[in-house]
Structure 1
Amino acid sequence: MRQVTTILGELLKIFPRYEFEKLEKQHQSNRYTKYYTGWQQLVTLLFAQIGGHDSLRGIETSLGMHSQKWYHLGLKDIKRSTLSDAMKNRPYEIYEGLFYKLLDKCRSVTPHHRFRFKSPLFSMDATVIDLCLSAFPWATFRQRKGAIKLHYLYDHSGSLPAFMVMTDAKRHDVRVAKSEERLDFHLLPDSIISVDRAYLDFEWLYSLEQRGVWFVTRSKKNIQYRIAGQHKPIRNKQVSRDEKIELIIEESRKKYPKALRLVCYTDPQTGKVYEFLTNNMKLAASTIADIYKSRWQIELFFKWLKQNLKIKSFLGTSRNAVLSQIWAAMCYYLLLAYIKFQTKYHGSLQVLTRMIASVVMEQRLLIDILSFNERSIKKARDPVPQLALF
């Protein structure tokens with residue numbers, strides 16, 4: 001007879017544990033550890049993410065209520081003081097490394113983006129997470145405000161974060177884009193990246209051009225240029241201009257000496273006129289506009305993360321504790337994405353998150369709950385008989 005584990009145990013099977021143990025050895029994360037290993041900390045953080053627990057005492061109490069089910073999770077004991085020390089001292093890099101291992105696994109099952117062209121499509125942006133300056137003095141942003149900034153490269157194939165880095169909130173977006181070598185690793189030749197005007201740096205854009213990467217961004221009003229000629233005859237009534245341009249300011253021209261393409265597009269719903277800059281001379285002007293419009297998906301992604309993952313209240317005040325929790329939250333997001341694409345689940349990630357939270361410590365197979373909905377999930381009960389209270 002097949003032994004049925006809990007839903008949490010089913011989720012842990014998806015993690016590449018062998019790779020995680022290699023990361024633990026690489027960063028010596030279990031050095032001076034008596035029993036509370038990096039894997040046990042991952043189990044604890046995953047449980048806290050699923051259950052929405054935002055305090056050490058709450059995690060200790062909630063896990064303690066299910067101590068009879070720990071045998072298959074790899075947990076031995078959980079004390080809030082032990083978890084607090086682990087969040088402070090165990091390097092967050094092991095969870096960052098796990099994130100990229102899971103990302104490779106997700107890419108094997110994710111669908112292609114909705115556009116007809118085959119080029120990989122990315123969007124890049126950043127979001128700020130506010131922190132209390134008195135509790136997080138290392139995260140100084142303004143005189144009386146603390147924050148950290150999360151920079152994402154968003155892959156439209158599967159709606160996945162292909163790259164993520166966390167910096168202080170003062171760090172400008174384009175400085176991160178120019179300094180991160182890992183970003184160059186993901187932007188291969190023939191890739192397309194859409195960015196907003198915060199990334200309009202001609203030196204960086206020309207580095208993309210030299211690597212064979214296409215970009216689409218918004219133009220600024222103060223850009224001075226001359227028209228080098230019409231790109232193609234205009235066939236779309238929403239497109240008012242489609243021209244080749246050359247920069248005329250000497251400093252800008254040194255940074256980007258080649259011709260650019262300027263597309264003026266009128267939104268049919270709002271009537272607002274947008275000007276886009278790109279180095280792609282092949283795609284239709286309406287497709288260029290649609291590529292930039294699809295950049296809104298990364299804003300929805302940021303909104304989903306802040307509403308559904310525990311990345312606004314933290315289990316520790318040190319920088320290492322904050323980063324550990326954020327990377328663990330992102331691992332959980334990839335876990336949800338993998339389940340959705342691997343099983344062809346038709347519901348939203350939000351509904352899937354709620355269903356898993358409802359039965360996380362019940363002894364069921366993960367595949368069984370995917371057929372539930374928000375109404376039927378309330379009827380799910382642990383099949384193991386429980387002792388009655390008298």
Structure 2
Amino acid sequence: MVGAFSFNTSQRIVFEAGSASKIDHHAAFCLGPRPFLVTDPGIVSLGLQQSCETALSDAGHSVGRFSEVVADPPRELVDRAIGQAVAHKASSIIGIGGGSSLDVAKLVALVARSGENLDDAWGINNALGPRLPLVLIPTTAGTGSEVTPISIITVDEEEKRGVVSPLLLPDLAILDPLLTLGLPAHVTAATGIDAMVHAIEAYASKSANNNPVSRTLAVEALRLLGANIETAVFSPQDEDARGAMLLGSMLAGMAFANSPVAAVHALAYPIGGTFHVPHGLSNALVLPHVLRFNNAFAADTYAEIAPAAFPDLANISNLQLRAETFTQRLAELSEKLGLQTRLRDVGIAEADISKMASDSMKQTRLLVNNPREMSEEDAYEIYRAAL
């Protein structure tokens with residue numbers, strides 16, 4: 001019998017090549033006269049936001065823009081973005097870019113409208129609202145932030161902290177595969193692995209809200225991502241593969257937004273926060289080592305989803321062996337895609353591991369979802385194995 005659960009996602013989703021250039025049409029119901037874009041310098045240098053801005057200006061909107069978002073955005077940057085949105089008298093917020101831009105846009109929409117103290121909003125369901133209308137447009141296939149009620153930023157230089165609330169789900173998510181065609185191979189690879197981690201951890205999550213909808217979405221996400229990630233990396237102009245990756249990332253985002261992620265992310269956060277390693281790569285570096293740790297408790301679960309990512313694994317009847325092979329294939333996939341595979345490859349030394357293990361234990365909202373209870377000593381050994 002299925003137990004009680006809840007499921008929340010974005011109110012409206014548009015998936016269409018070229019849809020970003022039609023934002024004035026797709027988002028007419030919520031934009032208002034003074035939309036405000038939140039993005040990063042890389043997006044602006046590539047001109048990926050231009051079609052949105054042109055469409056909005058041509059439709060008579062007065063458009064503002066904050067384009068200073070960086071990876072692992074710090075609190076002071078969020079405050080500056082909020083200040084500029086308020087000064088613009090923003091009627092709506094449009095986030096365009098990778099996960100960092102979308103996460104900042106969520107908090108700008110929240111605080112620019114409600115005026116609440118961000119320090120009181122950290123954690124789960126502490127945000128008060130209301131927020132400004134919010135449109136999110138991802139340019140990477142990885143975070144799924146366009147369908148998650150989560151915003152993660154960096155405080156006190158190294159600590160990752162999050163606001164988690166259905167208020168952060170946008171009114172509209174626009175998925176335009178054309179915006180991902182120019183994504184560099186290493187970014188495509190890392191964000192693609194990140195999306196696979198979201199699906200894997202959502203499916204295996206110990207959360208009381210792990211549910212049939214999330215599990216179904218996680219399996220389909222893994223099917224799309226596993227079948228298309230190599231093509232997207234090595235044939236970057238393949239629009240079909242890019243679209244499949246974007247869709248798979250979104251489905252994985254829907255899954256983990258409701259059945260939360262666990263120890264892979266908890267151990268990845270100190271890698272990103274302290275050493276400024278991109279989030280997707282941080283996840284990829286610890287993924288196989290966390291799965292090996294979990295296999296004593298979750299082998300059957302991992303075995304269930306393994307064939308979605310790697311169809312030939314269905315031929316392995318022994319579930320323990322299938323789960324172990326799944327773990328190994330994920331490690332091999334990262335290497336095949338050209339990603340660094342060891343912590344030492346990104347400048348982390350054995351002397352750093354003790355602090356990383358301690359810092360990972362701060363991620364209690366994630367660790368409670370892991371299939372196997374993890375101690376600081378366990379985290380230390382996992383980091384050592386990944387070194």
Structure 3
Amino acid sequence: MIEENTSAFWRATLALCCGSFMIFSNLYVTQPLLPEFQQAFGISTLQANASLAVATLMLGFSLLIYGPLSDALGRRGIMLITMTGVVVTTFALAWVPDYTSLILLRALQGFLLGGLPAIAIAYMGDEFSKKAMAVAVGIYISGNTLGGIGGRLFSGFMADAFDWRASFLLAAVISLACLIVFWWALPASRHFKPQTPSIQRMFRDLTGHLRNPLLLSVYLLGGLNFFIFINQYSYVTYLLSDDPWLLSSSLLGMLFITYLTGTFAASISGRVALYLAQPLCMALGVLILISGSLILLLPSLIAIIAGLLVNSFGFFFCHSNASSWVSRQAPHARASANALYLVFYYLGASTGGFYLDPFWQFWHWPGVIAGSLLVLLITLSISLWLWRQDPRSLSQIS
């Protein structure tokens with residue numbers, strides 16, 4: 001097994017972080033462009049949100065395929081094939097003739113984007129010791145946050161300097177570089193034990209995980225948290241692109257630098273979980289997310305940025321612990337268990353806009369925050385229930 005702080009640990013972690021950066025920079029590349037799409041194609045806020053929602057929705061559905069498939073066929077090959085497809089579709093997005101074509105290509109891209117997230121943590125579960133995995137998952141998820149920041153940053157700046165098509169061209173070049181590093185650095189699987197492909201067993205594994213109340217609860221927690229967190233960012237772009245702030249695409253992209261606190265939170269989450277029960281870590285993350293949402297109500301650009309910084313820390317601290325906790329709780333078919341967590345996670349991202357849009361239409365930004373708090377109180381309750389059901393999770397990573 002790969003142990004913490006060995007050369008194999010850092011090489012594998014580097015590869016997975018590069019892959020993670022590639023996936024999430026592509027997933028979120030359209031988010032600073034939402035006002036641009038509104039103007040270029042003459043569409044509504046909800047229609048513009050579809051460029052992100054359709055990708056996250058298809059990513060979520062794809063996980064039901066990639067997770068069980070990798071339990072049978074292996075991890076590394078599937079990740080490489082799907083990442084190659086992402087590079088091709090990202091380049092093609094720069095040449096779409098209309099918004100319908102953009103949405104269709106984003107749907108295909110979303111399906112391909114699911115290859116790495118569905119399998120990466122299962123790969124770690126196979127190859128890393130438990131202690132090394134707790135640390136590696138946090139570092140890997142910090143790659144998620146850096147990808148989200150990077151994709152939104154270069155997207156916004158390229159749209160201001162050239163146009164939104166240039167954002168996709170640059171994303172394709174960066175993705176190709178990440179793919180090359182991933183192929184070179186990721187060690188071959190040594191401890192993977194393949195299962196004979198069986199639709200019946202795949203279905204049995206998935207339904208078995210869903211019948212586990214602890215796993216189902218953390219699936220709901222992760223999905224509902226992302227349901228709110230990612231869509232707050234979408235609506236804050238509409239808020240700040242309008243009076244009195246009138247921020248440009250590049251400045252809207254810079255808002256996502258606030259993800260850096262999430263990068264830090266993810267990187268320390270595994271170490272905190274060595275001393276504090278992971279469900280309590282999740283509850284702490286949700287409480288921080290609630291606090292940040294309340295700060296967002298203050299009518300000041302500085303306060304809004306501060307609120308986003310707090311939100312990012314709380315969300316990713318909770319998410320990192322939830323992801324790691326799923327792998328530890330699943331008695332078998334870890335890829336399927338992690339895939340289901342991510343299905344709920346990305347379904348939350350793709351549907352949260354439909355939930356928050358009526359709050360935006362009727363009560364504008366205060367309505368978005370009120371709708372957010374209603375959901376976050378539910379996820380706080382879930383995390384505390386998980387702690388009561390699984391008190392042995394306290395300091396049991398060893």
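Match the computed value 3.4 of distance in nm of label points 7 Å out along Cα→Cβ at positions 22 and 222 to one of the structures 1, 2, 3, and report its label. Derived from the structure labelled 2. Suppose helix-only ellipticity at 222 nm (-39500 (n - 2.57) for each DSSP H run of 4 or more, over all residues; to 500) works out to -16500; of 1, 2, 3, which structure was it derived from? Computed on structure 2.
Using the calculated result 16 for relative contact order in percent (Cα under 8 Å, 6 or more apart), pick out the matching structure from 1, 2, 3. Structure 2 accounts for this read-out. Quick check on the output: 0.5 is distance in nm of label points 7 Å out along Cα→Cβ at positions 142 and 190, derived from one of 1, 2, 3. Which one produced it? Corresponding structure: 2.
Values quoted throughout were computed directly from the atomic coordinates according to the rules given, and no laboratory measurement underlies them. What you are looking at is a predicted structure, and each value in this text was computed from that prediction instead of being measured. Cβ atoms are built from the backbone, for glycine too; each structure is taken alone.
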